[in-house]
Structure P
Amino acid sequence: MSGHGGSGAISLRTNIGRMKKITIVGPAYPYRGGLASIMEILARTFKRRGSEVDIKTFTLQYPSFLFPGGSQFSDSKPPRDLDIVRCVNTVNPLNWIRVGWRIRRERPDVVLLKYWTPFMGPCFGTIARIARSNGHTRVLVQLDNVIPHEHHITDTLFTRYFIHSVDGFIHMSQQVKDDLDRFNRKRPSLFSPHPLFVNFGERVDRAEACRQLNLDPAESYALFFGIVRDYKGLDLLLDAWARLKAEGRTAGRKLIIAGEFYYNKGKYIDQINELGLVDDIVMHDYFVRDEDVRYFFSAADVVIQPYRSATQSGVTQIAYHFELPMIVTDVGGLAEIVPDGVVGYVTDTTVESLADAIGRFWADPAVAVRMAENMKEEKKRFSWEAMADRLEEVYALVAPKA
């Protein structure tokens, strides 16, 4: 089942409010990153709506040898308003059984999970099966990906095991729904777009942002933001920038690359050197703390996502929050979120198309002003309350009969 509003959604609203006790299982403090932020914001959203919410996060999320980044942990202060317990070990089956039985005894109305990688399939699938075996608890999932961007031989097996342990889904793009249909066509899945990230503070004055990042405010900046992985197409962006430079269209402009390289950093450094772009690039090759995100989005004129594949992206929602225009490639659900010519440009996954869009954006200063203004209205459709409503609607479809 796929829900996109309409009479079905309206008739179900009378059931909203039945998720009185919620257990979230997944990333949260002390783990870092967008996934942890999402689960914490969802917890706060449901707490405001009157639900009792606890989060069960990891004692071990990834073994160190499987984690390509520098650290899995946040150096921010712990949130004082959330009930977070570290108790889930993703590689210990005995732990999965213990956590599942613990939740089964606690009898929440809902176990709420986020699914983004098949690696979590055995752990989450086992916990879910045991938790819901009490006949009361239902398992709902917010899907980031069903089919991962980087493939492994166990993906299908692990994903199928997990999907069959779930009562209902939220998908955030049509591509994710299409991927889900390969494994499930019987259990309900409703659409709700990725909400805004509201945990990064507000936009700051551009001069202050440049000062914080040691940037020259006389320059203009494009931003590539987030963990660097090959599917995100940084190589395409570098080639496009070199093309613009050869045409004399990068004077007074620089490209900020802000994010930790998970793989192949040397490949990109070699490309930058070979293309003669050393003076064009401002490199911040580290994981950006939540407290510092606003400086990058306040200093830049545009954020560029030259992805080769995607489902949806948290970076677009950060851009919406800060009302920063975007240039994205037409892959996955990105074009669903970024109306072409309204809040940004949607391009093909070619160097020529990407360079053309960047050039068009900077050719007319009025474009950035118009797009930023349009974002004020467009971003209203990406609320956490709307996401919570949709989760309540899914629950109404699968809740135990009174």
Structure Q
Amino acid sequence: MDVIKLKELMETVLAGSSFDGLIEKCAHYLENPLVVLDNSCHIIASSKEVTSNDVIWKEATKRGYITVEFSATLDNWDEVVGKGKRYFDVRAISDKRRRFFKLSYKGTDVGYLNVLEDRHVLEDIELEDYLFISELVSKELVFEYQKEKVESSNIKEEQIILELIHGRFIDRPHFSSRIFTTRLDGHHHFHVALIDFTHYISYNAADDIINDTLKAYIPNSVLTFYDKHLVVLTMIPLTNIPSSLCSFLDEHDLCVGISDGFFDLYEFNIYLDEAKAALRLKDLAFDRGRIVNYSDIRSYHLLEKLDQKTLLRYCDQRIVHLADLDRHQGSSYIETLYTYLYYDKSINKTAKKLFVHRNTINYRIQKIKEIIDADQRLVEAQLFTSCQIIRYLRFCE
């Protein structure tokens, strides 16, 4: 370590310098430009004196955040870099190499440090120096966020979403005081949309295509990364989503789970759980697509609460028998019956959905009726039971 530079750096820390001032000193210490990102991949600070003419670097620091695509890559750190590894080098962004460090404080990940190879070769500095700077920045970054919590003018909406996810609000008044000066305050019809970026790797750090596209289709929204997912909080009802968005999602091999609408942002995690369920159970949605609404899988989410033995006990045993026949004979009785009932007993719609001739569906339905001895009362009994459940829930209110 350079003893003189180290002394200057520590004097800056002890003097209570601003976070921006600390980053400037760290850049001088490492002799290359620096950027600090938080967990939502927004740029918290960047060196101004030690800077670069790299176009992508300049655009990102001006924009104030990195692209969704590269944010997803950082969020998949263990897969890209390796579990337990603190840093990795990237050559694919521009002709200048970048070195990324994961920032952690007391076992909690708090962001990333990005060093650009501009003035000196990265290897000119010892690895222990980089790790020392990373630990120093991690600690100061946590204190910077603590300071922002009492300075309402600095509050970021993405930060509020992450605090909601982690349950960091003491109570509702504390939450209300935090959102007071943001767009989140007021009467909005919220939705939570969740996009799975697990295993998504991209080194596009120039054009923020996904972010710009989503905000064009979903205006008045807040985007932040959490646990390999892009969380999108919308402040408008999500209705009539254009088919072009579905095409865009298909192009990027992305799926979106969307919660029910709600008005109380303090209950955010309930609807985040709905969006998670929509993604998790998307294959059970009848009209499968890139966009899955919670309403498409609501009943299956309820069934998740019960164990298999209990579910089988409450399942009509004639249906259990049909499932056994499917398993042993390779038939499609369950899917046929489900589709037939879903489409209000329309043979034509059932045949079209299952891609078979209507005569085949007629034959299967006749066989099903023979096997389970079905009559009109079977469906009516299901509707009647559902009404009983609603009556009971109203009684308990």
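Which one of P, Q has distance in nm of label points 7 Å out along Cα→Cβ at positions 205 and 237, as calculated from the coordinates, equal to 4.3? Source structure for this number: Q. When helix-only ellipticity at 222 nm (-39500 (n - 2.57) for each DSSP H run of 4 or more, over all residues; to 500) is computed for each of P, Q, the one that comes out at -12000 is P. Consider the structures P, Q: one of them gives 21.6, 69 for Rg and Dmax of the Cα atoms in Å as calculated from the coordinates. Say which. Here the read-out was taken from P.
To test your reading of the models, identify which of P, Q gives 12 for relative contact order in percent (Cα under 8 Å, 6 or more apart) when calculated.
The correct label is Q.
Quick note: the coordinates plus some simple rules give every number you see, no bench work behind them. As the structure is a prediction and not an experimental result, all values here were calculated from the model. Cβ atoms are built from the backbone, for glycine too; each structure is taken alone.
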